[in-house]
Structure formats: C-alpha cells, structure tokens
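Heads up, there are several structures right after this.
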Structure P
Amino acid sequence: MNIFTQIEDEVPASWPEGPLSGMPIAVKDMIDHAGRLVTCGSAFYRRVADSTAPALAAIEAAGAVVIGRTGMHEFAFGFSSENPHFGPVRNPWDPDTSCGGSSGGSGAAVAGGIVPIALGTDTGGSVRVPAALCGTYGLKVTYGRIDTGGVFPLVPSIDTVGPLADSVENIAVSYRVMSGDDQPEPEPRPLRLAIPQPWTEQAPMSDEVASVFAGTVEKLRSLGHTVEEAAMPEVMPSPLVVPAIGEEVREIHRPYRERGETYGEDVAQRIADSEAATDEDVTAARRWQQGLRDGFAAVFGGYDLVITPTVPVRAKRIGEDTIAGLHYRTVLSWFSYVANHALIPAIAMPLLGTGEPPLSLQAMGPMDGDLLLISFARHLEREGISGFRPAPTM
C-alpha cells in the first residue's frame, strides 16, 4: 500500500472539501499543530502544541492532510539543516549534500516526491535556499501577508511562513489559502526585469551558475521581457545583518541561555554574536535596513521585478563549512536574506535542463507583489524554462 492509498483509507468522510482536499502536506517542526510535539530541531525544546498555527489551520480547513513534520536547522538559525541533535537532513538528489536550511526537511520532502506541498519559514532565505538546493519552487511572501502566530519566532520583525511545492499551481493555491489573498492573478505580459549590480557581479558564484543565469536572461529576452542591469549598491550583503536581528534573537533565547540549555555549536555562536551587538550597532543596522527598503522601492519605480540566481552554487557538501574558501552561510544566503530585511516577496524557481538538482532562478517583487511573482513563475513554467521533477528514487 502506498502512502496516498493509506491516506485515502484513513481520511474520514467528513474531512473538509476545498482546494487542497486530500492533499498530503508536510510541516516544518516549528509550526504548531494541535496535539503534536514541537522541537524546533533543538536539544531541549519540547512542547505539545495546544492549538494549530493559523497558517496551518487554513491549510487543513482547505482539505489538506498533514502526514508529518520535517527536520530543520536548529531553531531555524542557519542554512544547512545539518542538525547536531537529530542528524543532517539529506538531499534526495545526493545524500552527501545538504538540502539547505533552515526549512531543509520541507525541501527534501517535496524533492523526494513524498508531498506536493510542504510548509516552511523564511527569515533570511529559509524557504528559498532549500527550494534552490532541492530543485523545488519556494515562495517567500511579503512580510505580514501570512499570519506567523503559532510559529516559534526567530526574528519576529522579518519572519514569514511560506510554501515549498512541486508546481506553481500548488504554490499559488497554498499561498491563497494561507494569506486569504483573493485578488486576481496578473495576466502574463512583457516585464521590465532588473539584474542588481554590483550585487550579482560580486557574488561568490560558480562558473556553472553564472553561465546558466546568463542563458536564462537571454531566454527571458526572447520571450519579450526587457532585462537590464540596475545599480543597487545599497543592497550588497552587510555585516550589519547581525545587529539588525540581535535584539530579537537575544530576547527570545534569553530564558534558555540563563538556564544553561544546550545548543549546537553553530547556533550557540550565532546567538552569542547577536548578544554582542551594541546600541550603536543596532542604530546603524536600522539605517541599513531602511536603505535596503528605499533601494528596492526606487528600483521598483522603473522595473517590475529584480532577478538573480537563488543561490550562487549548485550544492553544499555535508560536513564542509566552506564553499570556495568562504563560509557556506555567506555563499548560500548571498542572494536571499536582503529580501527579508526589505520586507518584499521573492520566489525560487527550478530551471529545466540545468542538471541534477536543477539550478534555480530567484525573482523579487515589490511589497504586496506576491501574485505578480506567481504569475511570472507560471509564465516560465508554461514556456518550459522552469519546472519540477522529483529526485530519482534510490
């Protein structure tokens, strides 16, 4: 008996009908589901949820069936999902490589063909990085678009909940269900697309990713889109990201730190770095965040979307902390985390014909431009530029 037959046998006749009726769903292990244990991938946090997070409740009300909870980077504070307490979440395309993080198990569940949709969270790329490394679609929504109640916080001022999925349609349906957004999806049209510089040219990008991205740009132009480089110096990655999140991280983890709870080495260090931020650092970080928001607002005055690779490389080896001489966190988050601080939506799209796992294109949109991103992704899917296929079974 396969899992889908089992679900059909076990779902009661009274199960809600809706746009996700009978669809199996996986859920990141920091999102409350009534009666289920929440661990946040930690050594010590253990709590049985007494209610279901609103985003997940909406998914269930639409008829979906939650079949499991997914592994993750400890407390969602990293990009590898190489969890020291539960073991690494392995990529279905190559078990020696990372599935990304922090929503790594959700990416792996979709890539492995276990579920068509999995829920994750994204505070610095934690939906898009796993989507990219696992060859799935992943949507980081406009900040505040989907309720984050009942989700263990990382940085509440920028946290988001979002789907990873095997098709744009499943991204769209799950987005609408969780957000309540019932506006019409924009019709496909020629768009003005910006490649941000020097952000893109200074990225620690492999030759392979650079070549595929350039080829994708030419395909977009052939479809009638205008693609131009745009000066966006203010969005370059910055060390101010640490004090930008420091106050919130410090307060969330203060009671656990004071009790002497055990954290994995990398997360313990990141929390310590956050605790070291001074008031002056935080003030500078707030200016940096506002500069990001102003910079994106300015570019969206002349362009519809901003495009980049989702990540600069194809893969990260489990157990290796560097990629091309840089810490893997710097590399994997290069193109993702600024969208969170800018509060804007972004989508990761697997590119067909680009190897195993496929490489990924990211598009970022203006505030509340979630449906424009979905429309653009659907257009690329229909044109055969983007698409999903599951990792081969072992």
Structure Q
Amino acid sequence: MSRTKLFGFVCLLCLASPVFGAAPFGALGGIAGGATSGTGVLPLHGWCLDDDGISAVDIFVDGQLVGRASYGRQRPDVNRAFPGIPASLNSGFAFQLNSARFLNGIHTVQPRCTSRTGEVSFVRSKELEFINNEHLLVPFGRIDFPNRNAQLFGSCNPEDSRRRYSVVEGWALDVGVEIGDEGVGFVELLIDGSIFANTRTDCTFNAGAGGLTNCQGLVRTDIEQAFPGLKDSPNSGFRFAMDIGRLLEIGFVRGFHVLTIRVGDISGQFSNVDEIPVVFLCDDDIGNEGAFGRIGRPLDGSNHTGTLDIVGWALDFEGIRDVEIWIDGAEVGSAIRGGARPGVSSRFPGFPDSLTPGYSFRLDTRAFENGPHQLQVFVNDNATPTGRTLVGERNFFINN
C-alpha cells in the first residue's frame, strides 16, 4: 500500500510531517460524545485536510453514499498537529445521520474527502450499531429564542392600547422506522406545565404579533442543511407569541416561569424537546428600559480601506429618535434608518420600528489615520427625558 493511501489509516499524532501533494487525509471521530451505538439521528464528526484545501466531505454507510457533511468547523487539535496545512484550524466536519433508514445492527460508516483539485481519499471507517424501535424514535428539536433566563416584558397598563409580544422560536423534527411514520404532527408551548397554544388548533396570522403566530412548518434553511433528507427539515420551524401583559392580567405572577416545547409526531408519540426558565415583567414597572441592537458590520478586528459601510439594527420600545456613530470617542454622524431585517422583525413585534429596524452609515476611512480604531453605536429614544443607550462596539483597522 502506498504512503498516500496510508494517510487514511494512521493516527493523527503519527502524521507530524504531512506530505504536500498527497491525497486528502483525516479521521472519523464517530458519534459525538464517544458512543458506538445510537438511535434515530446520530451526530457524526471528524476532520479532513489537504494542502490544496478540501472541497467536500461525503458520508458513506455500507459503501453507499448517504449525504454530504457540513465542512469548516473549528478543530484546534488538528491545527496544533498540522500547523503548516492551510485551513487546518477549520478542518472539522459534521453530519446528522438518520440511522432509522437502515436495519438494526452493525454498519460501516466511512467519510470520503475530496480536495479542491479533485483528489479523492476515503479515511478510516468505523463500525457503529444502529438500534431503532418505534418507541425510541420520539420527536426532537430546540428553542432558539429567547435565551435561558430571558426577561420577557408586557404592557400591563390596561389603558395602554399598545400591545407587546414575547416570541418563542425554534425547530422540531421527527424520524420513523419506515417511510410514512415520520413527521411532526403538532408543536405545543407550555407555561409552567400548562398548554398555552397548540399549532394544530391555534395557528393564525396576527400582524400585530409579527405574522404567523402559534404555527409550525416555517421555513428553516439552516435546519435543512443540518439534517439533509429528513422529512420536514426545510419547514421545521415553529413560532409562538405571548402577550405577557394579558397573561399577568389573567393570573400569572410577575417573576420566574418555565417555558416548555412539546412535540407530537404523526404516529401519536410525543416528547418535551426543550425548556427554558424565563422571567415575566411589566414594562410599566421599570420606566425607560433603553434600546438594544447589534452591529452587523464591520466585524471585530477586520481591516478596511476606502469606504466602510457600517450596518446593523436597533430597537427601543419608546421609539428611536436617532442612531449616533462614534469613532475613537467622537461622534462622526447619524446613521440612515429604516432598513428591513425580517429575522429581527419576527422576534420583536410591537416595537415602533420593528418592521424596519436596520441602520447604515458610510464612513470614509481616508479621513482617519491607518491603524486600530474603535466604533461605537449609540441610540437616542423618543422618551422624555431622552434615553441614550450604547448598543454595540467594534474594534477595527484602517489600512489605506
């Protein structure tokens, strides 16, 4: 066997001096967490390298192609072992393998690495056991928003016609042993164990709450990429909206609560796929709560020449008067407001500027010295007296 072929079969630490010009090489780590058997969707991981770069990593089961892995994940351990190979820091791959598509038992799983110049190499395979019974294949998913321990505010003044909604977003999937017995039947949001809404009975369009509300089947291209081939993965999203003020009016107390997502599949099984602690509060109790947002560009530590477009988004429940751009501690102007950000609008309905929360500012970097600089973005709201909030900072470099 040639030295080129041996790359797929030896340990990572044994390859202290890789041969440039050889075929791609790497390793399959197996199932995340170190298990050698599993049920349903198995998260596989590993790494591939080539001195010309990797263009694709494909996964084979028992010699048959089942899908393409996501490549480019950080692997500091591989980078330390192969510091001289381009992209070694981002040489990791991941693949969600639906083991329910195969018979129970031992199967051979093997990655195939393809370089950007067309060289192909299979790395060492692993024997994994698939154990799938219908009662084990319960739905799974997660809550993407809000974060754990989030403070959810409501309009608790009954005389205030403005309503404020707190959104719960995420995704849910289901696998089955046979074609026809997989798929999500419903998603429920529970508050402290009691059902708040069910997507099968409560889905509606509510413009004030940001659109489709208490619904499932929403587009999630990121989940489709993460779980290719799984039923419903292109439309695996769910979205609920709660009026915290109304909930407090009907008897929920201010303070700690638990939000749970329960998912039922089409064959009648269900599971609690995720839950998070949150806090219910009244915005009437805190006065001016300030603005929030983020800077999309520039990225922290990035280099720029000529014109730099500063972009981001910001919201404030009192409404935004202006967005100030500061460089190195001095204001350089006000941003143009009104850009669309559909993802932000979906998560923060009810704010005065939620439909168009984006801002932008064009900075002529030639007016500044070369070297490091600091960007700050401040938001002034429409309250009296005016509230002023720092919503983001970035360090960047000018190199004209």
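Every number in this text was worked out from the coordinates using simple rules, so none of it is lab data. For clarity, every value in this text was computed on a predicted model and none was experimentally measured. Cβ atoms are built from the backbone, for glycine too; each structure is taken alone.
In this comparison of P, Q, the computed figure -10000 for helix-only ellipticity at 222 nm (-39500 (n - 2.57) for each DSSP H run of 4 or more, over all residues; to 500) is attributed to P. In this comparison of P, Q, the computed figure 19.6, 61 for Rg and Dmax of the Cα atoms in Å is attributed to P. In terms of distance in nm of label points 7 Å out along Cα→Cβ at positions 75 and 155, the structure with the greatest value among P, Q is Q. From P, Q, which structure was Cα extents along the principal axes in Å, for residues 243-354 alone = 60, 39, 23 calculated on? Here the read-out was taken from Q. Out of P, Q, which structure matches 19 when relative contact order in percent (Cα under 8 Å, 6 or more apart) is calculated? Only structure P yields this read-out.
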